[in-house]
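Listed next: structures, encoded as structure tokens.
Throughout, read-outs are computed from the coordinates displayed, never taken from laboratory work. Model, not experiment: these values are computed from the prediction. Cβ atoms are built from the backbone, for glycine too; each structure is taken alone.
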Structure 1
Amino acid sequence: MARSIKTVEAILKKLKIAKLNAMQEEMSLAISSSSEVILLSPTGSGKTLAFLLPLISLVEINRKEIQVAIVVPSRELAIQILQVLHNMGTGLKANAVYGGTSFSKDKIDLKHAPHILIGTPGRMADHIRRGTIDTDYVSYLVLDEFDKSLEIGFEDEMSEILENLELLEKKILTSATNETAIPDFVRLRSPLTINYLKDGVDSLEIKSIISPSKDKLETLAKAIKHFGNQPGIIFSNYKDSIQRISDYLIQNGIDHGCFYGGLEQKDRERALVKFRNGTHQIIIATDLAARGLDIPEIKYIIHYHLPHRSQEFTHRNGRTARMHNDGTAYVLQWKGEELPDFITTLNLEEHNIETENPILPSKWLTVEINGGRREKISKGDIVGLFCKQGGLNQNHIGMIELKPDCAFIAVARSKAKSLVRNIDNTRLKKKKIRAEII
């Protein structure tokens, strides 16, 4: 049988990963030897690669049917897994389907069936219902972040998806928490459970920051200035509160991004790009940013509002102290605030924020160009354009994120405006390029 093009060694080299961690090694063995695997591992431990690597070795590249279905709770996670697959350079066709995009565009993309289909429960169930995807040849199912996709609200769609996957050889479920009952419709018989949740806990500290007043904005700004130029996430429960926090931080000269469900998909994607590439050191977010997203090593997170459930508290905290690095989660509370039971048991140490560190402007700005993988544009092509016609050298270019129809590039702040002037309306791979600072 014809398999995927690249070996594991070649993929790791392409991803610039020296070797797999212990969890990923164990998952590779488990998936090859077991038909049902449950992986419980902290956020940031490498779960996506842990299931993708063994699965792509099972896919037959010459067969033009969907062989792997990956169900995820959010569009951001779908986009992230698709990006990882592209970065792996396996030669396999993969598509992601999720709400907020045109169904007719999905149909065009799915006209030639991918080997791997990634999707949110609602959109994937919709495609099955309308007959725009053929599930008869799906052998491998992944329920990524299953604690979210199997909760009430997704139940009907998830049940419908499972009913239409009749010839499954393997089921793989992943989560960063161990607090969700798996419904009967998943039809697990005797799964092998791999539990790494204890890993990473030792390096995470949880402390409190006390606000003297019920309005915690002044204390929040003071805390951010105390932490200085370090990447951090501020978690809030409500999008209206995010806007209020954002306005206050702007007044206090603290640059940041915002990320929540009410934003347009384009704006959410841009916020994450700018956070990943260092244009923003801080992002204010709802729990949408607490799980599964590809964001950089976070030195701290602040719970401006505490979540309503312990699972969300765990997921938020998992954004820092990832992969055996250190980090701290802070509960920002006013002195009269009642804390939920899952916090009061922690005996939080109070953190003093009297000292203030300078918050310097980021050395990067983000430039977007309107060409991407569909035009066969590579990162090397972009670097060439920026250096030859844009007047930059390679030290002026930071992280490059290549998308199907565009690319985001971190550019030295002092060079960004002149770059845009020099390359806007030029051509790259026969594509007329429009460039803008976002």
Structure 2
Amino acid sequence: MGLFGTKRTNRVLVVGLDGVPCSLLKRLADDGTMPRIAKLLPQGHLASMTVSLPEISAVSWPSFMTGVNPGTHGLFGFVDLKPRSYNIRLPQYKDCQAQPIWDSLGERNLRSVIVNQPSTYKARPLKGAMISGFVALDLERSIFPPGLVAPMEKIDYRIDIDTYKARSDHAYLVKELDLMLDRREKAVDYLWKKEDWDYFQIVVTGTDRLHHFLWDALDDATHPYHHAFRSYYRKVDTFVGKLYDLFERDCGREDPMSGFFMLSDHGFTGIKKEVQLNAWLQENGYLSYGKDDPEDIADISNSTRAFTLDPGRIYINRASRFPRGSVPDEEVESLKREIGSKLETLSFNGDPVIRKVFPVEDVYSGPMAKEGPDLLVLSHHGYDLKGSVREKSLFSRTPLVGMHTWDDAFYFSDTPQPDDLNIVDLRNKIEPRVGKAD
């Protein structure tokens, strides 16, 4: 029964664990770190999957929520280029050109609760309630309806941690991750009772943060935060177990597992080296700057033929697209092939760095594809692609120890999944289950 006495049947609960690899979830279930997950997994089917390119939350989560690739939803990264410009903008929820699952459900008069979904800032009206996830800059503008602001302020709801501080202050990191997870749980408790919902989605972001800054603590028993790493996963396990228990009690399904789903938006691995693609383009004569100390892409020279935005998006400096474009349209395809073939030979101490360079048309389709990059670069595990214009060395390191992977994300449901599953496929698997008998 719902809060107001209305029976809601065939509800669906989706739990997102940001950046959790399929291989790690299996491992922590098997070794006793995540006993509730270990109990759930045999009741359904766990599958590894690939995600978006680039393999980042700002692209993968929109691909999940819309069921289409960036060539249709139009979100290509945490930052993007203003049209016909080298100037950077921060894409927001309003820039998404495809309908998310909850808007489609609203058209069927079904209610949704969305908690901490990345790329939904600023929150906009829906049939139900929303708390935006990162990159969300202001709590009040992250919440719909407005009446939800005061209750979230009362529980001291946290959107994210200070990731810059977390790079060097790991004591702060583990403390804030625990606090953030606690506030997620309080938000769920409140919204679960208050909203008479059909679709509930909650994303845990702290797993991604933990991996970026403490991935090396996972296997090193002497690491000062080894136990904190595993302790956080035990708390996530308890949180997921509580969510499933609530769902089992209230979902209105004979078989709760048929409406319970989990996923991650990318995998994770340790960093060997960060790879500065703009430095590579400069070394190979494709990129130059108009001043000695460039600050951003707007400082490229008129002779530049290609440039990079994080984390592996190469743009051809087309005369027909950019104000200082130097490459005629008839030379674009040959230049793409040339850059791609050269990049795929890049190595570090004999270790291959680049797994594949994709022409955008092999990955994206739809009316927005022309607004995206020309090449998408996928690295081998351990080589974290970057697009800095300030870093002059091809191979570098920062305090980050963990990086995203395109493969080894996970999806969990009650039905077996194909071997070639991609995150863009999931919406069409989940949406028909909401408000409909199995």
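A value of 0.05 was derived for FRET efficiency 1/(1 + (r/R0)^6) of positions 310 and 430 (r between Cβ atoms, R0 = 30 Å, to 0.05); which structure in 1, 2 was it taken from?
Matching structure: 1.
A value of 29 was computed for relative contact order in percent (Cα under 8 Å, 6 or more apart); which of 1, 2 is the source structure?
2
Could you tell me which structure in 1, 2 was used to calculate FRET efficiency 1/(1 + (r/R0)^6) of positions 14 and 150 (r between Cβ atoms, R0 = 30 Å, to 0.05) as 0.65? Walk me through the intermediate numbers first.
Values: 1: 0.35; 2: 0.65.
Of the structures listed, the value fits 2.
Which of the displayed structures (1, 2) returns the greatest value of volume of the Cα convex hull per residue in Å³ on calculation? List each step's numbers first, then the result.
Numbers: 1: 152; 2: 141.
Top value of volume of the Cα convex hull per residue in Å³, among 1, 2, belongs to structure 1.
Looking at structures 1, 2, which one was distance in nm of label points 7 Å out along Cα→Cβ at positions 38 and 278 calculated from, given that it came out as 4.8?
Of the structures listed, the value fits 2.
Out of 1, 2, which has the highest value for FRET efficiency 1/(1 + (r/R0)^6) of positions 198 and 334 (r between Cβ atoms, R0 = 30 Å, to 0.05)?
1
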